[in-house]
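Just below sit the structures, each encoded as structure tokens.
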Structure P
Amino acid sequence: MQRLIRFAPVALLLALVGGVTLYVRSRPKVVEVVAPVRKTVVESIAAAGRVRGFIEVSVGAQTSGRLSEVNVRDGSLVKAGDIIARVDDAVLQAQARQARVAVATAEAQLAQANRAIRTAQSQLAVASRPPLSSDVAKLRADIAQNIAVAEAKRAGAKQRLTELQTGATREERLQIEAQVSQAKANLEQAQREYLRQSALVKEGAVAQQLLDNAETTRKVAQRNLDNLTARYQQTKIGTRPEQIAQATADLKAADATVAGAKASGEAALRSLFSMPRPEDVQVARDRVTEAQEAQSVAAARLAEVREALEVGQKRLDDVLVKAPWDGTVTQVVTEAGGVTGPNQPIVRLVRTGRPEIRIDVDEINLGKIRAGQSALVTSDAFLEQKFEAKIREIGSQVDADRGTVEVRLDPQNPPEWLRPGQTVSVNIIVDKGTERLIVPLTAVTTVGGNSSALIVDNGVIVKRDLKVGPPGSDGVPVRDGLRETDTVIVNPTGLIAGQSVAPKPMEKGKKAP
């Protein structure tokens, strides 16, 4: 009994300690939490880079030949585009002159072929159209005039035969004499009209057809006068048998002339009304085709000689050796008079332009960068002296082993301390200012490119997937996945989703561990 009394305090103490331990173990774990803070952040992509400086290259000609001149010497300063040397081009100049002559000849031949096409097309248009009303009217007038002339000749021949057969009375002789006088007057009038129309035609005041009509009238008047004069003379000497025979033959000939004029006129009208004739159209079409084929040949020839001229001009351009950039000649390899060719150096040139910065950017950031973007550059040796650079070129391929792409930047107003080969830190600015929710760096867990945070919801831990930007001095900017009202656990180490916890706001001014 005494032993029980002696051990009672010890048992009581052990029970008390066990109870306290059980209470502590069952109580929710206290965790420090913060609310996301909305701030304007500048997002950037950070990378280390190296400064590249002077570049030395060998400059040569694009063609082979003997150098006629070298315009530089060791130490010469040149500007981009300056002519460093020239390859002898006498033969190329002669070939270029021949090519220019060939081009001029081919252009003339093509112009001639084009004119031939237009002529053939005009002929085809004429051959393909039906007769115009003006063509028909003119032909009818010509036919009528021809028939009238033939009939007048036949009437004279008939009257001549009648007079020879019957003889002339005193009254008839007087009548014929009067007719001769009238015929002379008519001829004089026709002559004056012909001269007047001739003068008007020369001046361009009337059409040629009026002059032709006046000429026909004059000839008819002359023939009428001749016939009447012959009749008048015949009345004086009387009629002989051979005269009657001749007059009879003249009348038959005049009848044949009239019939021929009528038949010829009818044939001409039938020919005119039969237009367009298929055979004429086909001939005209063949001529157009031949002209077009000739034009195609001329055009092909012109293209050929123009191409030859362009090639010759390009070869002439290649004889000039120009500086690719501003620089200093460090060595003249081939002097004037020497023979050179492609891939053979003439001079060695050092580029004296501005330095460039090269960095390797992870390929996952390719969609965020572009030429012209700004970046801030710093050096560990000059931390307080930042300067700006701009992206000039993004590499055309990704390094398969490292998963990076090379980016080249041009420094803007580079400081004096910048040296070729120097290591610098580059921050490419991809977003100049956007409001984001900021959480402490320790609150975000990133595994395999996927980020997450733990938040407290009604005393229970919930895992939330996040989309975040590059971390900064204020913390990690969150693009998606959080709300301003969320309670974010500052240090999620050792905690799991579903665990009960007691949130404790992090003290103001205290930095996250």
Structure Q
Amino acid sequence: MDQDIANWSLVELVRRQAERHGEREFMSFEHGTTLTFASYQSDSERLARNLISLGIEPEDRVMVMVKNRIEFMLALLAIMKTGAIFVPINTELKGAFLSHQIRNAEPKVLFLDADLADAFDAAEGGNGNLIHTIYVAGDVPAQRPDVLSVAPAMTFEELMADEGDGDHSLCTPKPEDIACIMYTSGTTGPSKGVLLPHAHCYLFGRNMAINMKIGEDDCQYVCMPLFHAMGLWMQVFSAMIAGARVYCIERFSPATWLEDVRKSGATVSNALGVMPEFIFRTPETEHDRDHKLRLVVAVPIAAEWGDAMEARFGLKFLQVYGMTEVNIPSYTNEDDPLLPGMAGHIVDEYFEVRVVNATTDAPLPQGDIGEIVIRPKVPFCFNQGYYRMPERTVEAWRNLWFHTGDAGYFDTKNRLFYADRIKDRIRRRGENISSFEIEQVLNDHPAVLESAVVGIKVEDAGGEDEVKAYIVTDGGAEIDNIALLDYCVEQIPRFAVPRFIEAVGEIGKTATGKIQKEPLRQAGVTNRTWDRDSVGYKIARRV
């Protein structure tokens, strides 16, 4: 694999692989659509020229809110070929969450899955930059939300059919050029747009391909959303770099996982959060070992099912540590035991990693738990800050180390272990959730004076968090919990809607006015806590 960082541009990568592999299949989707290496290059080039004809220029932001579809991949590469910046958006977003990202990115063009158009009904903050909306997998709706009605619209097919101006010259980005703004969940504030250079995105895929030993005969099974770094950079582009094949489905289902793996011929895959445990909890079948899958990247692994799942399905787990901002600085190897929390060995060619006192940043000895801090050893293979959030960038980079907000330690063999989260982050169903943004929605409710949202541990959550909201009402008045949830469902993604609600007289604060959340977390479920599961409250999935 190419070791010269000067060649680490995603645009150049696809061009090189198209020349090498031609009409070999690269990526197929459950909808029946397929990209070859050559068609990915040629179709994205056509789309790029048509985007330029619409008015897209270098450094413009182009937002893509599209499910796991062929149009997502074509839009990604076409945007980069114009020199603009690709901005993928979580397809569950709506309301305040979506409004914040629109205001921050100010996209010039929006690619929007027609099934998701209703997400903009509750979005606010019109974008004066928006010049066009491109509807994917559906017609342009007769009635469009106010935030989108300011710009003309067309379908993806209409844009692709446009002959455009063939004389438009396309860009060849450099490794240091920003390829993408990828939003990571806010923890103590709104979600942050991470600036990712081409070399950073490339390194995600390169090191994954190396550590998973992916070759041209392999097939990546992708059931992660493509707007996540894991599904996109770690899976799809590891396959592109290795010349391997990808099979992509729209949404993970433990009930169909084995069937998909078998029919696709998948040899490698990734599973995040509770996904592997959900798979393990499915009934055993005679086909559990009747597949080609050999290796799965999965975090976290639990002692209760890790070894048993390897034995049942005849595969091996690979554990890693990383995040959108820092790439993947550590991997386990085939000689490591399967230990919960072990993230393995530092890729010291590219990264320097320490565990430090979270207050003083002083390095800690082996075995002591502290905050994991990281910095790159080579240029442009790391985030370049948070878009339009200089204060948050400086805060994260204090003392010239990037502070992950995660707790961990090194063992006596210098292997990194992940221990816990330091920042006020909630992890549920594989999603990082901003308590701040949920609180903003709750606080806007006319009956709510104040709220505090935390993640709590309960036995039926598979080791992840459940969302609990503490509510202070005007004069201590009772609140209709079901009506409050109905309100939340209209404003925030389904994975972020609180499961638990507890009305309190007041919420404790520090002398500087900050909410004291640790006691709220520790309280967990009390005899005053209302559980939506107790009344069978269900949140329907979006189409």
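For the reader, a short list of remarks on this structure follows.
- Test item: distance in nm of label points 7 Å out along Cα→Cβ at positions 51 and 147 calculated as 11.2, pick one of P, Q: P
- Which of P, Q yields 2.46 [Cα Rg over 2.2 N^0.38 Å, calculated]: P
- When distance in nm of label points 7 Å out along Cα→Cβ at positions 299 and 475 is worked out for each of P, Q, structure P gives the greatest result.
- Ranking P, Q by distance in nm of label points 7 Å out along Cα→Cβ at positions 43 and 427, the structure that comes out highest: Q
- Structure (P, Q) behind the derived value 0.05 of FRET efficiency 1/(1 + (r/R0)^6) of positions 83 and 451 (r between Cβ atoms, R0 = 35 Å, to 0.05): P
- Once relative contact order in percent (Cα under 8 Å, 6 or more apart) is evaluated on every structure in P, Q, the highest one turns out to be P.
- Taking distance in nm of label points 7 Å out along Cα→Cβ at positions 235 and 403 as the criterion, the highest value among P, Q goes to P.
- Read-out helix-only ellipticity at 222 nm (-39500 (n - 2.57) for each DSSP H run of 4 or more, over all residues; to 500), computed value -7000, structure in P, Q: Q
- Cα Rg over 2.2 N^0.38 Å, for residues 171-346 alone derived as 1.04 - corresponding label from P, Q: Q
- Label whose coordinates, when FRET efficiency 1/(1 + (r/R0)^6) of positions 363 and 459 (r between Cβ atoms, R0 = 41 Å, to 0.05) is calculated, return 0.65 (choices P, Q): Q
Here, each number is a calculation from the coordinates, and none is a lab measurement. Everything quoted here is computed from the prediction, not taken from an experiment. Cβ atoms are built from the backbone, for glycine too; each structure is taken alone.
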